[in-house]
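Dropping the structures in below, format is structure tokens.
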Structure 1
Amino acid sequence: MNDVWKLVHAERRALIADLAGLPPRRWAEPSLCEGWTVHDVAAHLVDSARATRLGFLADLLRARMDFHRLNERGIARERGDGPADTLARLREVASRTTTPPAPLDTRLVEEVVHGEDVRRPLGITRAYPTEAVVRALRVQVRTPVAYGGGKERAAGLRLDASDSGVDIGDGPVVTGSTLDLLLALSGRRTALDGLHGPGADTFRSRD
């Protein structure tokens with residue numbers, strides 16, 4: 001599984017490059033992650049990259065087992081004095097290989113989904129490596145919604161990724177790009193318009 005870090009590090013570097021030329025005012029724009037700005041997402045990614053297994057558990061206990069509170073505290077901790085400061089922090093953590101107590105491929109979920117949380121509102125596109133998106137999709141389809149995944153959204157449906165050949169589950173078919181399926185599973189409503197097939201309306205009704 002060590003090969004996951006090559007993919008994670010590549011995604012971190014790509015986002016840093018995209019944010020490097022962004023005017024400071026655009027860091028204040030809303031991201032796809034409800035309630036978070038582009039700047040907030042960047043700070044969250046710094047916090048996520050710094051997370052260790054023991055450190056995460058300690059922070060979760062301090063947050064009284066509230067993941068929302070945990071994330072908000074992490075953003076406040078890692079958000080710099082301004083965009084340039086936060087971008088510098090992203091560069092500092094780009095090559096880290098620490099992780100909270102979760103499957104290692106969740107690091108790809110963090111980078112790809114939050115990468116789109118930032119890029120789509122800003123009109124930035126990225127051709128993600130297929131392997132990175134597929135591995136993130138396979139994590140999200142078995143992760144409960146309460147933990148940021150989409151297990152309940154996909155229950156009883158067959159997800160057919162039109163651009164990668166990935167076919168997951170049984171039931172009425174939901175077709176879309178691997179990236180749109182990943183984002184929809186992750187609760188990003190903007191991706192729902194990219195889903196088609198007999199199971200698409202059922203999927204949308206669960207959001």
Structure 2
Amino acid sequence: MTLIIMRSLLGSSLTFIWLFMAISSVQAQTYNKTVFDTDGQPLKADVEYYIRPAITDSGGRFTLILRNNTCPYYVGQEDSDASEGTPVIFTPFAEGETFVRELRDVKIQFTAVTFCIQSLAWKVAEMDPTTRRRLISTGEDHERYSLGNYFRIYGTDTEKVYTLNWCPGEPCPINCGLPLCGEAGPLIEDGKRLVALDGSFVLPVEFQRA
């Protein structure tokens with residue numbers, strides 16, 4: 001009887017270990033999965049790309065938006081695909097990484113010449129008092145570990161279509177607490193199309209090489 005119980009426990013333990021290894025393998029593969037542009041090419045670090053909606057009637061390419069005609073710029077969209085938008089570059093947090101990967105922290109920065117003397121890196125900004133949604137502005141996050149400057153790209157069920165998220169982990173893996181993660185979607189304000197976190201609609205996007 002004792003031998004049967006030991007064999008049963010051993011079998012259960014081996015099954016658990018196998019499941020754990022299988023799940024860990026899948027997570028590792030997803031964690032290192034490359035993001036692709038609209039041409040099916042790997043998204044490269046420090047190369048210019050346009051971010052555009054992957055569905056129709058959801059505005060145009062991402063661009064710089066001024067709120068109240070004062071600095072800083074905010075992340076927004078053109079009204080339609082007819083406008084070119086503003087390209088961005090991606091800089092992975094992982095040192096020496098040359099490709100952008102899903103679920104990894106990456107800094108996103110517009111490449112443009114503006115009259116606002118500041119960084120054009122994306123940053124989680126203040127909460128809009130009306131909608132209770134967090135806006136995405138530009139500028140350097142000078143708080144500890146610069147968590148506000150690092151975003152993540154999540155894959156979808158559709159090839160080459162992604163969502164943009166804020167849920168930093170790599171800059172501070174321990175002792176920083178759990179961030180209030182959020183997914184990016186559109187926010188209409190005074191006729192301008194802003195991009196903000198925490199909405200009910202998550203905007204699927206594509207990356208087109210500039």
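Just so it is clear, none of the values below were taken in a lab; they were calculated from the coordinates. Bear in mind the structure is a predicted one, so any value in this text is a computation, not a measurement. Cβ atoms are built from the backbone, for glycine too; each structure is taken alone.
The table below gives the values:
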| read-out | value |
| --- | --- |
| Comparison of 1, 2 - label where Cα Rg over 2.2 N^0.38 Å is highest | 2 |
| When relative contact order in percent (Cα under 8 Å, 6 or more apart) is computed for each of 1, 2, the largest belongs to | 2 |
| For 3.8 (distance in nm of label points 7 Å out along Cα→Cβ at positions 98 and 178, calculated) the corresponding structure among 1, 2 | 2 |
| Label whose coordinates, when helix-only ellipticity at 222 nm (-39500 (n - 2.57) for each DSSP H run of 4 or more, over all residues; to 500) is calculated, return -16000 (choices 1, 2) | 1 |
